[in-house]
Each structure stands twice: as C-alpha cells, then as structure tokens.
Structure I
Amino acid sequence: MTIWNSLVEGLGSILTFFHDVTEPFTGANAWGWGIVLLTVAVRVVLLPLAVKQTNSMRAMQQLQPEIKKLQTKYKTDRQMMKTNPEKYRERRQKQQEATMALYKEHGVNPAAGCLPLLLQMPIFFALFRVLVNPEYIPELSQGAFYIVRDLTSVPTTVGLGAYVLVLAMGATTFVSQRQMMASNPSAAAQPQQKVLLYVMPLMLVVFGFNMPVGVLLYWVTTNLWTLGQQYVMFRNIQPAAGAKTAQA
C-alpha cells in the first residue's frame, strides 16, 4: 500500500509540475495540458520497451514458416482429443516444447509485446485515483480542457465535449489495433483477433462513460502517440520482413 500511495502522490506531483509549466501559456486549460504532457512523458520512458516489442514482432513474423511446420508435424484435432486424449496431450506438449525451443534459439520473447501495456496500467490507475480523490489535487475540480469544463467528472455529467473524448477513445483504439494487425498478417488472419478488433473499442466506449474525463484524455493521447509510433516503426521494419519472406 505504501508503494501504491507513493506512486499516486508522485504522479500528482508530476502532473502539478506540468500544470505549473504550461499555465502561463494555456491558462484555464493547463490541467488538461498537464495530463497530455504526463502521457507523453510516460510514453517516452517506455520507448525502449516499445522498440523491443516491435523487434520481437518482426522476429515472430520471420519465424511463422517454422512455426507452421511444427504445427503440421504435431498436428492435433478435436477428433483425436476425443478418441485418443493421451496422444492428443502428448502432441500438444511436444508442439509447445518445440515452439519454445525455437523462440529460445532465435532470442524471441512472445510476452515482450505485452510489456508496454502492462507497465502503463499502474500509471493509468494512479491517474484515475488522483482524478477521483480531491485530497490529492483539489484544484483539479476546476480543471478544464477547451471543450471539456471538468476533468474530474464522468462524461454523463459534463456534456458534449466529454462525449467527443469517449468516441475518440474508441476510434483511436480501433485504428491503432487495425494498424497493428496490418503489420502482422498471421495474427490478422485469426478469427479471435478480428472479433477483438471490433469488440474492444466498443467495450471501451461503454466503460468510458464511467471514467473521469481526465483519464479519457490520457487514453486518447496515448492512443495518438501509439498511432504515430507504430507508423514510424512499422514503416521501418516491414521492408525487412518482406525481404525475408521473399527470400524464403
């Protein structure tokens, strides 16, 4: 709990710092700009992990032909699971072991893609705590950001400007996921990924109506950063992946 309180208080201090820096230029909108700059600062700190994530994705793409060979070699189906469950489990285990050995051989970590998102979650929840608890930064209740008059309230009590942020959160999430899938054709071909592409943005829109507007601003900003970051990184790695495929 002490660590959590330190994180929340530290985040509040950083947000206050960005507010104080921008207030002479942005006036009443300084708290909103503070959240934007806080988001950018978090993403800059996580940039090395994002690069690692992209490199891991590239390596995974290049290993897809080998992974498909292993899936063919240790092929299983529902019929085998029913008629010969022992053989089914044995093949599944061998396939998993062979796949992990392949990853290890090429220095690929399948979990690397989740790290940037996982490390952002404590920041997200800490910001939520700062916004809903006035004891941390009482002045935030008067914080505005152009079309939004209160960053601590939920959209249903603020009005049209907050609804725009909710829709922007869903739209930018959809576009960033679609951009990610376009860079990884093997993942895009999976039915569950296609379902997730549409379901997650809709769920976020529903949940967004119960989030403080400041959290929505954080989410939209980080999505916009992600779009730009992925555009630059995927543009740089796709020719190499394509060249590898062509050689194969």
Structure II
Amino acid sequence: MNIEEHRNWRTKKLGLRWGIFMLGLVIMSFGIALMITADLGSAPWDVLHIGLTLQLGLTIGTWSIIMGFVIIGVTILLTKEWPQIGAFVNMVLVGVFIDIFLFLLITPNSFIGKLIMLLSGIVIIGYGIGLYIAPKCGAGPRDSLMLAITEKTKLKVQWVRSAMEVVVLSTGWLLGGPVFIGTLIFCFGIGSVVGITLPQCQRLVDRLIERGVNNNEDINKGTLRVNHHDGVSKEIR
C-alpha cells in the first residue's frame, strides 16, 4: 500500500466511524423521544430536562444541550483537559433530534400502547448507545463526567454512576419531572439491554469498517450485505 492508498484508507475508515457514530446518536435520540412520549416516566436525565422545561420554559432538547455544556464545563475543571470532539457532537445532535422526534410522535391512548412505546424506546436506546460507542469517537458528556469523578475519587464506576443518577433523578422529580414505572424499568433494565446490544453493535461496526476499507471494497458487496441480519443490522438507524 503506497502513501496515497494509505491516506485514502484512513480517510474512509474515519468517515465510516463518524457516520456510524452519528447514526447511533439519531437512534438513541429516537428511543429517548419514544420514552418521553409514552408518558409512563422517563430516564433520570430526561426527568431533569422535563422538570427544567416545566419550570423555566425552553424545549426538552434545548435543556439537554444546556446541561451538556454545564457537564462538559465541570468535566474540564476536574480533568484540566478538553473532552474529545465526540462529546460535543453528542451533546448538540441528541438535543436537536430529541426535539424533532418529540414534535413528530404522539402519545398512545391506551396503557398497552404506552407500555409498548416505552419498552420499544428502551431497546432502541440500547442499540443507539451500542452504535455510538462502538466506533470509539468519544464518550458523551455525562459518561465523561462519570469517568472524571471516578478518576478523582477512586470510587467504583457503578457507585459514581448510581450516585449521579440519584441526584439527577431527585432534582428532576422536585422540579416536576415525570417519575413513574418507566423510570424504574429504565434504571433497572438499561444495563442489561446495553450488555446485549453493545457487543452486537461492536461486532457489526468492526465488520462494516473492515469490509468498507479493505481493498476499497463497497460495504454492500461481498458476503456482508445491507440486509445481512445478526440481530441488529435491521435496526440500524
């Protein structure tokens, strides 16, 4: 491989990674919007964003972006380092797409319909998380803060994450955010969902990148096709 071919290889690989990363953010945003629209309780951070919207106005997505800036600022103070660009992209795109999807979605009339929307949202969030983490373009603002606190305090990641979620959820609830059965299902279930979706997405992303960069091969050719199904490819958003 000469220098020009190597440069093209790296550019194509980088483009694939960022394309998959942003696709994962869109999918995760859709899942978040489904959970909120189901009106059976939201994830802790969304409880906070909704509470802020109820008390101060602005949209849920806007508060997601604002809180993202605050979190990144705190992370910079703790680590004395700038987060990867993926954290900024994550923060802005997720907020924008949450608002777009919330505008388009409608809450079902029946409890069963709401429950289906809620559970679908949690699963979709799991695949969105898997797809945006797998390309390794940078952690989101909240994950970056969690890692920074873990590094500073030397506490276990699960303790730090749990403490963050409790503080955020309590604050959101006091502001009037929706805490209900969906909140509990998310808190106790999202870890298991991501435990399944992340390895699947990692394998899929690795194969897509390998197929997409080797010998300038088109990812729609060969044994791996766009309709190839390993449990997640049909869902990729």
Structure III
Amino acid sequence: MKILLTRPKAETERLIKALEKTGAEVYSYPLTSIKYTQIAEPLGKNIQGFIFTSTNGVRAFEHHFGHNSDFKKNKIFAVGRKTGKAALECGFRDIHFAKGSQKDLLRVILKYASPDLGTLFHMAGQHLTGDLKLELEKQGFKLERRRLYAAEENNFSDGEILTRNFDVIAFYSVRAAEIFLKHAAGANIQQKLSHVIAICLSPAISSMLDKESWKKILTAAVPDEATLWKLVNITFEDMSQ
C-alpha cells in the first residue's frame, strides 16, 4: 500500500515508522507548519478551565503559559484521548475527555462546568471550525478564545510527489484538506485521485472533499489515530504512547 501523509513533519516521524512496519510505502507531504503566535493579552484570574481541541493547542499553551503552575490546577476539556494525554503530560490533572465531535464536547462541558464558576478559555489556532463559542454562550457561559498558533502553508518548489500513484491519502485537519485541494489543482492530478482512498479524521474534513473525485472518502468514527487507520485495515501500536 502506498500512502501519502499531509501532516506537519514533526508530527509524522513516529507514524511513518509504525506504518512502515505494516509493510506500507509511506511518503510525507507536510502541507503546514505550526507557528506560535505572539500573546499580549493576559488570561486573568477568573478562570474556570481550558478547552483544548487539538494537541497543537496543548503544545502552544505550554509554550506560552507553561511557566505558570497555577494554570495546571484548572479543569481541562479535551477533544480526543490523544489531546487529553498531551495535557496530562504537561502537568494538568483535572481532565475531562470528549469523544471528538463538538456536540460531545458541549455535553462534557455542560456536565462538569458551570456558567457561575468563571471563564472558559479555548486554546485554539488561527483557523477554526464550528460554533463552540456561540453554543456555550447560549448556555450562559463566558468563553474567550486565545489563538495561540497558526497552521501556516508550506512553500514547495514543485508538486512532483503528488504525481505518484497513491492508494491512500490521510487528512488530519480541515486546513490541510483545503491546501491539498489547491496543490492538487495546480499539479493537475484530479484524474489520479479517482483511484485514491481519502481517510479523514473528522466529518468537517470529509466535507471539504468532493466525493465524486475520489475512489472513496472514509471518516473516522472518533478522532483517534488508530481508528483512522483501521478504515483501511491498518492496525499498529497505540500512537498516543
């Protein structure tokens, strides 16, 4: 099986080794790089908890605020086990896990948080999907966003790698899918995609892709790496370890 990964390079090293152990031929085409933004506004004191919707958000928080151990005493609402484990490794202890959808994240927040206990902070990137802030405000919560990082598009000298015949292309973010479609159009490889299975970590990603252009578009039931790769019958050790 010939596989193309589109994640930032720093996030694929362990995955590439795991996939190669299954006999797959793996190529990396990192469409984005994670860049931390400059934070000028302090978080304040009336903090109820932090919301993390990706491991990038956890790493960015640690970069900007990791020196303040008091923050680690707050509640964490994390989307997915991998994000929650990243928060645990950074020293947070009061962690509540959501399965992956915004609906489930709202359910968990409503169960373990209260509008009367202070502000919730969503530690996010520059490119957001969903209406989490709106939905929480409807429930009486005060939510503030801090855009701690950006998934910046990488510049490539050419798209030669895209002209290869892949069996599977994996997408972990809406941003990556958006950039890939632009690169694919530039490389004029739309016909090749009709022989490729696209695997996507969430429905929001799948919705970016035209189902008529691909052999199949498969979506993970939960945003978990092992679940994603089981879509194409690949199993390996838990990548969150």
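Just so you know, all these numbers are worked out from the coordinates, no wet-lab data involved. Just so it is clear, the model here is predicted, and its values are computed rather than measured. Cβ atoms are built from the backbone, for glycine too; each structure is taken alone.
Can you say which of I, II, III returns 35 when relative contact order in percent (Cα under 8 Å, 6 or more apart) is computed? Walk me through the numbers on the way to the answer.
Values: I: 24; II: 35; III: 21.
Derived from II, not from the others.
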| message | Say we calculate mean count of other Cβ atoms within 10 Å over residues 86-93 for every structure; which of I, II, III gives the highest result? | response | II
